[in-house]
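Student: Pasting the structures in now, so scroll down.
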Structure 1
Amino acid sequence: MSRDSLIGTVVIGRNEGARLVACLNSIPENVTHVVYVDSGSTDESIAQAEQAGATVVQLDMTQPFTAARARNTGFQKLVSLSDVEFVQFVDGDCALQPGWFKTAQTFLKQTPNAAIVCGRRRERFPERTVFNRLCDMEWDTPIGQADACGGDAMVRVAAFEHFEGFRDTMIAGEEPELCVRLRAQGWQVWRLDAEMTLHDADMTRFDQWWRRARRSGHAFAEGAFIHGAAPERHSVRAVRRILLWGAILPLALFFGATIFSPWLLLGLVIYPLQVFRIAHREGWNSRVAWEYAFFLVLGKFPEALGILEFHVRRWRGKPAGIIEYK
């Protein structure tokens, strides 16, 4: 079997079951090497990965787990096995789209300043739940040179190694944080107009969506804490906006109503007005626009909790615990 000596793949996962099988089967056969990093699975994931021909690494679960540590561990194992120039990271609940490897590899070869390329990540079953649809909308990012990528992306080994990969301790937002460091040294991040992966969020309950939004707030807070200074000001505006809508404004109205007048609670009408404004901007006559607007506004509350959680843990000197939604 012929192999492309330039590309390897790192897959991370835990208890993904059939999703992992689909992920491994979607990797082109001519890829140099595939490393699967397992994070304490209790299903058949390890056996399935071995059967698919992947090199399996079992993450040391006595240390705090993060996806960043799993990806870094897989990367180090891969480069120790193969002389690769590019590495595709993919989560075990995703399946790679045909043609993506060739598109990404060609772009990286033709664009020497590009450190990372990503494409369109789509939700596999957006019609099943509103939460899946929200994920699909979230991943429809602008095409062209970008500020950041997500967990599925192809990286240039030389750039990734130089910056020592992701920050192991980050429980979320490790990809944008790496991109900040790369861009500060002249590297570029690109979002290509190409199909990259199909993702299976499998979000069927409100509490899953809530935890995922809380994790996003935590990621924004940590990103701003690390890179919030000028000139980058990474995530600073997002944190301020979240805190305004998710904490400061509601608390001010409730305390004001308690101290001065209950009529101040009428100020809460600003939230449905904000939903209306966003839905109108997105095309208010569509159901999807109203879903997007409603959850975008509501999401400020769990995101604010995630921000506060990050800072409380930081002040107390406690490591962040993983926030999972599956």
Structure 2
Amino acid sequence: MQILFLSWQASAQSAQTQVIGWIPAYGYEKSMQALEENPHVSAGLTRIGLQFWNPSADGKSVVLAPVNHDGVLLEASKVRRIIAWAKKRRIQVLLTVYNNSQVMKKWDWDLARRAFRDHPHEFSASLIGIMREFDLDGIDLDLEGEGELDSDRADYAKFVKALSKQLKKQKKLLTVDSFHSPCINAPNMRWWSDWQGHINAIHSMGYQDLYEGNTRSFTPEGKAVCEGGAPIFKYSWQLAYAKKAGYRTDQIVLGMPTWLANWGESGLGSTISAHLQEARNLGLGIALWDLQLGAADWRSPQTWAEIRQLRQTKDYVKTTSP
């Protein structure tokens, strides 16, 4: 067995620190305004997730999501507008499919299950068809369920692996949005090991719960304390858990809340700058919910200068060959 070390150039390319931000269907106009008025933002983003699509009611296809409670659908022309904007700036664009909307007003796990479990082949075909239609760079799964749903873990993993196989053939990306606890909801951190080798990134959706100074434990309602009382919402704890599951540092992308300028305590502080430095120290990417950038500090050139610094972090990867 010969150990080979990748060159710096190859390592940097394969292990780029990611900065993804989502645009929700209902937040399209405000997100576009924020992006167009703040040119420094585009220099920091590596990916945009377009949270524009829902599974269909029968689970067999993907449909454009409503933008308001009246059920008015997002216009395809607007979808193409943001894609063109992003591609001009060399930002990858993902199809984010999610099981909520302004009409449903809840995370409908039955809707998700009908798609990934009951009609996986039709659902995958529709996802890939829409991805091709809009010339997107991959698919981001944002199928969320609240409660004890581990009975669906095997079916979800089977779906992820099958979709991954198809996307790899087309050199497209697959990312998964996950809850930030190993003890409740779906998909959660215990499921991460199922997808290792099949996805490009995990987005841990902790947002204001996640920060390096967080030493609190978590106890789901009616259950024992999670992970024996460990500080599961620390950036470093999340990263260690992911590495134990077989992931590289660059594949773990932790959520940050763009509606807040301050969250958490201890660590380096509660500011955006402090949390960005904490993530940078660990080599982690960040996932921004969302690109409406509600807190003024998220539109600051200084914030995005620090995000560009975070992107310079590299995770050097060793590979082996026979």
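All of the numbers you see were taken from the coordinates with simple rules; none came from a lab. Keep in mind the model is a prediction, meaning the values are calculated, not measured.
Student: Suppose you compute mean projected area of the Cα convex hull in nm² for every structure in 1, 2: which one lands on 16.7? The partial results should precede the final answer.
Tutor: Working: 1: 18.5; 2: 16.7.
Comparing all candidates, it corresponds to 2.
Student: For which of the structures 1, 2 does the calculation of relative contact order in percent (Cα under 8 Å, 6 or more apart) return 23?
Tutor: Of the structures listed, the value fits 2.
Student: Kindly point out which one of 1, 2 the value -9500 was derived from, the read-out being helix-only ellipticity at 222 nm (-39500 (n - 2.57) for each DSSP H run of 4 or more, over all residues; to 500).
Tutor: This figure was derived from 2.
Student: So Cα extents along the principal axes in Å, for residues 25-120 alone, computed for just one structure, reads 42, 27, 26; which one of 1, 2 is that?
Tutor: Structure 1 accounts for this read-out.
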